[in-house]
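Bear in mind these aren't lab numbers, they're just calculated from the coordinates by the rules spelled out. The structure presented is a predicted model; accordingly, all values stated were derived computationally and were not measured. Cβ atoms are built from the backbone, for glycine too; each structure is taken alone.
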Structure P
Amino acid sequence: MTLTPHFSFEELTRTSHASLQDANRREAMVYIERLKALAEMLEVVRARFGLVVVTSGFRGPSLNALVKGSATSQHCKGEAADIVCPATAVPDLHKWIVTKSGIAFGQCILEMPPHRAWVHLSLGAPYRPAAKCGMSLFTDDAKSYTLKQY
């Protein structure tokens, strides 16, 4: 199912855990409108950098538990995606989203655990309290987060 010109439902609900793929997509069906809003945000990134690779999108309860995700993660409501863009370095992607994109995000997190890196991008208001929107953060362990200012 097409959500936007360059992003599909299948892409935003894909998991490498094959045994949970069908259940994850069934659980995502109630979040179609949120996934469309998320895909619209990703279109802005694609317009600047070309290919956007979604490494983690919607995570239903079983998948979220398996990957040890936060129970309050916006991934669980179709409101967040972890992304990389082959055309740019992850830190540069994060900086552009935060400083130049104009995207009204909830959180933009530069995640850099050892030997990996991605940007977590989530929907802002009304999906997240306005006071918690526009948050630019950094983590290298997915446990502690610090403000990331440019």
Structure Q
Amino acid sequence: MSDRSSLLTNIIYKNPGLHFSEMIRISGMKNGVLTHYLNKLESLGIINIKRERDKTRFFSPEISLEETKIIKFLRKETSRKILFLLIDSNMEFNEIVDKVKKSSPTISQNLTKLLKNDLIILKIGSSKKKYFIKNNPLIQKLIKKYQFQ
């Protein structure tokens, strides 16, 4: 494996879920060179590339689909802050807005995506809506393993 391939493999294995522009910044490679090596690594089965509507993300093949989904949200600042809060306790919407310090529509949009992707649960009881983490142990494991902050 070439030095560039090794560099990219190490970056991706240590930082799963990076998107293309982050790969350019971290690797110092130009767009075309980076694309060439990433496609080569994908064709050899050394990395997985997840192409979505808005971003292309890079993962090691050892990461499960469930972990891929969680990591994608841990890479997004607002979603990560929400998940971090819900790890410690269950919260109501207004508590989340206050602690994350983002607008209500931003929090609402992020909560909707987290719910849709089955990472959190909304429970309605005694006239209050509370949000819970669905798979707390796995999320905590990924945070610790990949040092999300």
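Which one of P, Q has distance in nm of label points 7 Å out along Cα→Cβ at positions 59 and 83, as calculated from the coordinates, equal to 1.1?
It must be structure Q, since only it matches.
Which structure, out of P, Q, was helix-only ellipticity at 222 nm (-39500 (n - 2.57) for each DSSP H run of 4 or more, over all residues; to 500) calculated from, if the result is -17500?
It must be structure Q, since only it matches.
Rank structures P, Q by Kirkwood radius over Cα pairs in Å and report only the one at the top, that is, the highest.
Checked P, Q; max of Kirkwood radius over Cα pairs in Å sits with Q.
Comparing structures P, Q by distance in nm of label points 7 Å out along Cα→Cβ at positions 99 and 131, which one has the largest value?
Comparing P, Q, the top value of distance in nm of label points 7 Å out along Cα→Cβ at positions 99 and 131 belongs to P.
From P, Q, which structure was distance in nm of label points 7 Å out along Cα→Cβ at positions 27 and 67 = 1.1 calculated on?
Working through the options, I get structure P.
semi-axes √(5λ) of the Cα gyration tensor in Å, for residues 35-74 alone computed as 25, 11, 7: which structure among P, Q?
Attributed to the structure labelled P.
From P, Q, which structure was FRET efficiency 1/(1 + (r/R0)^6) of positions 19 and 43 (r between Cβ atoms, R0 = 35 Å, to 0.05) = 0.95 calculated on?
The correct label is Q.
If FRET efficiency 1/(1 + (r/R0)^6) of positions 3 and 91 (r between Cβ atoms, R0 = 25 Å, to 0.05) comes out at 0.00 when worked out from the coordinates, which of P, Q was used?
Q
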